[in-house]
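Every number in this text was worked out from the coordinates using simple rules, so none of it is lab data. Everything numeric in this text was worked out from a predicted model, so none of it was measured. Cβ atoms are built from the backbone, for glycine too; each structure is taken alone.
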Structure I
Amino acid sequence: MKPKHPSRLELALQASNEGVWDWYVDEEEIYYSDRVLGFLGYPRDEAPNILKHSDRYIHEDDQPELQKAISEVLSESAPDTLATDCRYRHPDGSWHWLRIRGVLVPAEDGSSDRIVGSVIDISRRKNAETALDEERHRLHELIENIPVNVYYKDTDSKFVLANSSTAKKLGAESVQDLIGKSDHDFFDARHADVARANELEIMETQKPQIKVIQCETWEDRENTWAETSKLPWLDRKGNLRGTFGVTSDITDLVRSQRMLTSLAEELQSRYTAVEEELHLAREIQQALLPQSLEGLTLCDSSREVSFGCRYAPASEMAGDFYEVIPISQHSIGFFIGDVMGHGVRASLVVSMLRGLMEKEREAATDPEWFLYGINEGLVSILERANVTLFATAIYCVVNLKEGTLRYSCAGHPTPITVRLGKAQQLKLQGKETNPALGLIPGTPFKAEKLSLDEIDRLLVFTDGLHEVENEHGEPYGVERIIAQLEDHADEELSTCLDRIIAEAKAFSKTNEFDDDVCLLAMDVGSGL
């Protein structure tokens, strides 16, 4: 006996990924093939009749069309086929697009009519069509609303597609009035002949003509000037269809050519001056930074504190900076700031902060009041300028007489300390943290206090260090900084800082920093 093979219909349905349903319309029960049950997401004994109870399972916007299709197939005057696409609510709550097809099988014995059909899940195609329609709509909206002329021409240089700006420029009542016409219908013969020759050359060589400035001559109006880019129009198979182009009217610019030339020369002169000033500003900004901290110490009979720093601006005008503030014979303050952004604006805020720091110098012994005064001044300046900017900062005060380090953070990472070869990032007391500078007026700032006996080495840093990313988008992270401090805890401070910078650069996908980086560190040792 020969083994039973699937029927041609079964094979065809399997190949097309379709399932079969069978329904006697007067009955509740409906038959679904296994494929349909898979689409519906129900076991056979729980599968609902989605045709009879469409109000429960079919999207409300699609129910009328489905019911209409069922009614028509049952009608004597209508075709005996059913065809509709609808959205079906899957048991998991998602909507699936189903393509439902059916054919009426009339009952010959007076029993109820029967509809037999197929179902296929077309969600992928529908979603792709929706995305494509949306993309086409966005493209159409863009072309229709950009203030330039966009057009396609066939191999005879006749318009086949254009936007409204093109119709308006050529004096046509609508885009439709352009279709089938050429430049000879709008410009004088001289300009139209030149345009045709250019388009023939583009089609022959298949090389574009980009940003060509032309004088447009008309029969019944003054000449105009335009900047035009034209390219060969190829279909997706690479067959030449004609040309397409983008034209911008630059008449006013050309008519003002002499003035603009003079203005351009003046602007160039000013630009050169600005470049020189920016270069000078960067030199001044660099000069305003404290001189190398190598060798800077604070000491008494019991302790000696030495300092080191590394500063790597990412652009001509940096937003990171640091400052060391001598307070007394046994006390010193140090400040690191990170202004939002880069460039001139960030540099100006840095200058403001330096001025505010000088103004608040009397409060330099108290980190919380020092930052409070700077914040009040910066908020006042930014509000008057109607500008939203902020800067994160940390200010620390070392007091050898008291044997303490007091610090206050304004939205800035807390310091990392090393003690007996073990590094950790300090945690702030309480749940609330101080905001960045320049955001909220009247904000009280809190300070933290730490004994110098708990510190062998301390590092403060800006986010350009721990936020640098590798080729996988992974940030360097504070944990790697902590590991570096532990690995190099026995080395000189300057060597340790160089190691941290080198390791972070090696981690970076570009081997450079994308943001400004500033490190300031201190070692606490025994005194005289």
Structure II
Amino acid sequence: MAGAGRWKIGVQALCWGLVGCQTNAPPPPGILRLGLFAPYTSLDPLYARDQISVWLVQQLFAGLVGYDSLLRPIPLLASRWEISPDGRVYRFYLRKGVTFHGRPYRFLRASDVVYSWHRLASPKWASPGAYLFRGLIQGWKDFQEGKTPTIQGLQALNDSVLQVTLEAPYGPFLHLLTLPYAMVVLPEAAESLGRAFGQQPVGCGPFQLEWQEAGRLLVFRRHWPAPAPFVQKLVFRWFPNRLWAWEALQRGEIDAFEGQDRALEYRFRSDSTWRRWARQVETPQLGTEYLGMDVRTGSPLGDRQVRRALRAAIGRLPLVQELWGAHATPARSFVPPPLLAYLPPSDTTLSEADRKRLQGLELTLYAQPAFRELCEYLELRLRSYGVTLRIEYLLGPSLREYLTKGHIHFWKASWLADFPDGENFLLLFESAQRVPHGPNTTRFAHAQVDSLLKRARQETSDSVRRVIYSQIEAILAEEAPVIPLYHAHGIWQVSRRLLSFPRSPLPVWLPLHTVRLTDEPDAKSLAS
């Protein structure tokens, strides 16, 4: 009977996640059901490079370090750490009693971290994150190039102590340890499964994989012990659009989904009764939507004065107010303001000489189709300055390929923070990071920017680094390799069944194990 009961509960849980499975029964206790739209790449942390994959991997795996509600690094798999006076040696003491998924339980050891990071660095696995510690951890580069059999700067001193030695001090180092690439896998499973590990992932994160149906459904069950009302099971269900997800939320088939579009806004305006059973969780994000410009000589935007005039003209437009209202913040800098000590002066003055530079300017703006409304707005408004703007739409992979090969000179792009430090944004302007060697698609190069970035990386004080980042922003304001447009807000549509939901300005950080539920559908929700 007990076995039959468990089977019955499992079927009911799947019914609440599957498309077209209708029921008026209350949701099973402790189950959080989320709607998603984009596909995921892999459940292997080595290949988690898109936002959906990162969100999913965070539930299954964990790293040495996590974040508190203010995005300050806190111990996760490590219980504590020590840093040498010169900032080069980190010693991590692992938390006792941490186990990997599955039975019989296997306890976490420092050698598992060493294995996971060697796996990340190894050319055999071809991880897009293999660059993460290159030039940072001592011996990482030599191991990648086959010069040494192991990474010199990684040592398991015993089962519970890991020592990491850096080439030089690196202020944001602890932030890197929160990324999926640095999360810990079970070595035995990774070796035996090979590339299939992404379909049968085994980590020591807060949840473990229970069920999957490609492109439709994922079910994770709790691994880290926690009593009700904390989530005991996660069900992820895919939808073709947000309107379908909203209707599922209204019927009580899911509990939350991310994002908002015009169709939803129309629903909100036409019927306010939704506030009785749902709410919005909205948070300004550490990310920047911008226009990139090819600064090389010969480019139509190779002249700094033309770039500055174009930036000033676009900066004068009420773009955010007219397109996004309160759901975005106008950008005065490329680095989001919380990561700077101060903002550079905002100058949208257009001199007569600037207007002459824009008169007759012909440009082609390349963008993904999702930004059609923005592009058409810019095309219409820039006509008044004598600018002829032609729009070409490309899918993401094609746009990235064109940027890498240097075929385009003006484009719409987004940059979301992987971790809450300005260096994460400003490396886009480092000369050593010019494509194809890095993400510097504008081909911008400035000796002072390179020097300031090098200094910031070796600075251990967050406040001092923010001052340096503000100095770099002042240079970018003068040189104008990009036109920052706005900082988007993250929006989740959430059932009032949820007593809490993560409010994180970091787009990639989604600690769902902290969500608390009530089994009363109309219960009053609490602010997260």
Structure III
Amino acid sequence: MAGGMDLLLVLPEIVLTLLGLVVVGLDLFYLRRKERDGAARSGWLGYFTLVSLVVVSLASYLVGPRSVLQRYLPDLFGQLLLRNAAFGGAFRVDGVTQFFRVVFLLAGALVLLLSLDRNWGDHEGEYYGLLVLSLLGMTLMAAAGELVTIYVALELTSISLYLLAAFDFRRRSIEAGLKYFLFGAFSSGVLLYGMSLIYGFTGETSLEGIAQGIAQVGGLAGLLEPGGRGLLLGIVFLIAGFGFKLALVPFHAWAPDVYEGAPTPIAAFISTGSKAASFVVVVRLFQVAFGSAGGTAQWGQWQGWRGLLAALAVITFTAANLMALPQRNVKRLLAYSSIAHAGYMLIAVVLASGEGLQALFYYLFAYVLTNVGAFATVVAISRHIGSEELEAFAGLSKRSLPLAGALTILFFSLGGVPPLAGFFAKFWLFWATFKEGLYWLAGLGLANTIIAFYYYLRVLKAVWFEAPAEETPVVATDAVSVTLLVTTALVIVVGLMPQWWLRFLEGAVRALAAL
């Protein structure tokens, strides 16, 4: 019976696995055979994958805590009510897992929607299949409860994205995929070495077991003793490895080139889904496994991983914002913007309060919506004009008022203008930081928000106040229009009702705190 319950808890992941196989199988055994018979591809495989992702996202609320099955069929699923772990604790289905399943699947659906009007030719099956497999890896990362599961899920996500980054088959895209692979492979090696050190010194791969091992050593004080320095080194290696995955400074060198060279929908996916998945793992690791080694980030008293992550956050958002200022390519500008936002979100990991984690999860949701929408505007401009440079955005308000309006809302959200989702994400984050007494960290974050606003306004100045190179109207495709409509509407709605979303996230934070 326990095995059946385990399988029920991982039902969305099972469905995603089957979907990936079905998509590749349909392309290989049906569409290619039809092509050999002289039939043209109609593009329905992408729509089939999109509808399937929507169904899976709805099905993700059938299982787990406070699920539909628990609420309406308690007699049939009573045992499931008492369980939120599967396969010996390697897989956890709590509020965090459920929330991020939906976030990842929403991001994947929006990116897939952006990809529908691209001609992938004979490779559409591989493209959509890899997209589904990367989503599978992300959902597994959100649910992982021990180191081996974390590593396997991370590699499943990463390998899929390496291939997708090079999927344009142009020199720039292939270079982006190769660069992403080389940096990613190095960071995976760093992570694996750190995990091996932690396992070697604790004898555990489960997060709770690692926490007990660190407590037995004596917490932070014990890690500084000769007998605990190997464990401390393992934690440092994990910080460096995830620094690469999150593109934190100074581990960020791959991000601008990869974002610029990869297909724009995939650049959007790497900057949102992949980043959110890595943050979920970082939160579980540092809040659950390494909690007793946290130390403090108070000014002049920096200790433990909290002090180290606070310094890394400040270096990241300051350097990224300064490097974004001279950028003329909008995709590179969004890459540096993404790095800066990772620095802001890292502040929430430093905080010891549940309010900080609520702010992080809200921030991630708002960031995913806003960034996918921002990249959608780049898709519309580059497909019509053939350029991603700032000059291509000049006079956009005179060529497509709806597109200019959507871009303005999304960039204002990235900058933190009320009452949009981006404003409340920053407000709750800095307010939680201020309440915890980390005034220096909140102050530097706010100052950097002002710096960042300059380069967002530079793009908007070109959109609204500069003369267009030509007067031909810019017409977005249906796929881009729907993506912009969904993301812009949600950015406004999530911003107008922040308290509702924060209350929704309370359960997820409580579940994490209970571990």
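Here Cα extents along the principal axes in Å has been calculated and equals 84, 63, 37, so which of I, II, III was it run on?
On the way: I: 115, 79, 52; II: 84, 63, 37; III: 69, 55, 44.
Matching structure: II.
When relative contact order in percent (Cα under 8 Å, 6 or more apart) is calculated for each of structures I, II, III, structure II gives the greatest result.
If you work out FRET efficiency 1/(1 + (r/R0)^6) of positions 177 and 393 (r between Cβ atoms, R0 = 35 Å, to 0.05) for I, II, III, which one comes out largest? Write out the running numbers ahead of the final one.
On the way: I: 0.05; II: 0.35; III: 0.85.
Across I, II, III, FRET efficiency 1/(1 + (r/R0)^6) of positions 177 and 393 (r between Cβ atoms, R0 = 35 Å, to 0.05) peaks for III.
If helix-only ellipticity at 222 nm (-39500 (n - 2.57) for each DSSP H run of 4 or more, over all residues; to 500) computes to -23500, which of I, II, III did it come from? It must be structure III, since only it matches.
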